[in-house]
Structure I
């Protein structure tokens, strides 16, 4: 038997493991960058999940959408369905914010929740960003994870953490 033939099964296992760890936006959650004004601000991982993480999240997402609808808080049985339109409104509100270009900001929208991640130029800018996101009609909650400047590990997941 040739030497490469002995290593072929091992290579197949490695390829399968790499594919299983590949991250994708399985659910199509809106994820976008609004500003890139703080050099060195780490980019968040956003809604990128491995296949295993996607399987774990699927049940929670279905449950959240159904319970929101049954409680009368959502007009649709799929609480995630309107996220694209909501993300566009949130993005417009944040882009219009005075001084936004001096920050590094990424937004994820999931079931009317807005996740703000990145680096703000100041505490006042972080508060203004959060307030602008909260002011958009249809936003149920805002979850800020904005650091002031850089210099410490971010409060959100990144591709290398």
Structure II
């Protein structure tokens, strides 16, 4: 529809630019679960932080929310300079700034929990299905954090 409209206004002499589409495969998005209230709160918070950074002209910052293992009213909004995420690595004979990959924290509580149960989970059916996402109702049901965050809280 955009291509057709641009052709029309180009023919009328009101558009001189170029336009090409870029498609995207939504396979992973189509197979994922709907966002939880935690996901919605976190995304909303990141968006608010990003808007604040833009409003104050703070370019080169990434929006972040700290303390997310706590209830949302204890979260801390922050802007982190992008350079704080950078490391210098040697690639193809040159030093280049890159953001290091986030690897699994093998000393963290979530991985230790997995390691403790891995053999049992490999041999037995131990599925954990918390049920459908609940957006409205008791906070204990609707605002339950992710299992990973629960493990990090201890």
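Coordinate-derived values only; no laboratory data. Just so you know, these numbers come straight off a predicted model, no measurement behind them. Cβ atoms are built from the backbone, for glycine too; each structure is taken alone.
Out of I, II, which structure matches 0.55 when FRET efficiency 1/(1 + (r/R0)^6) of positions 54 and 118 (r between Cβ atoms, R0 = 25 Å, to 0.05) is calculated?
Of the options listed, only I reproduces it.
Determine which structure produced the value 25, 53, 19, 3 for P(r) over Cα pairs in 10 Å bins from 0, in percent, for residues 78-133 alone, calculated from the coordinates; the candidates are I, II.
The correct label is I.
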- Item | For 69, 44, 21 (Cα extents along the principal axes in Å, calculated) the corresponding structure among I, II | I
- Task: For the read-out relative contact order in percent (Cα under 8 Å, 6 or more apart), a value of 26 was computed from one structure; give its label from I, II.
- Result: I
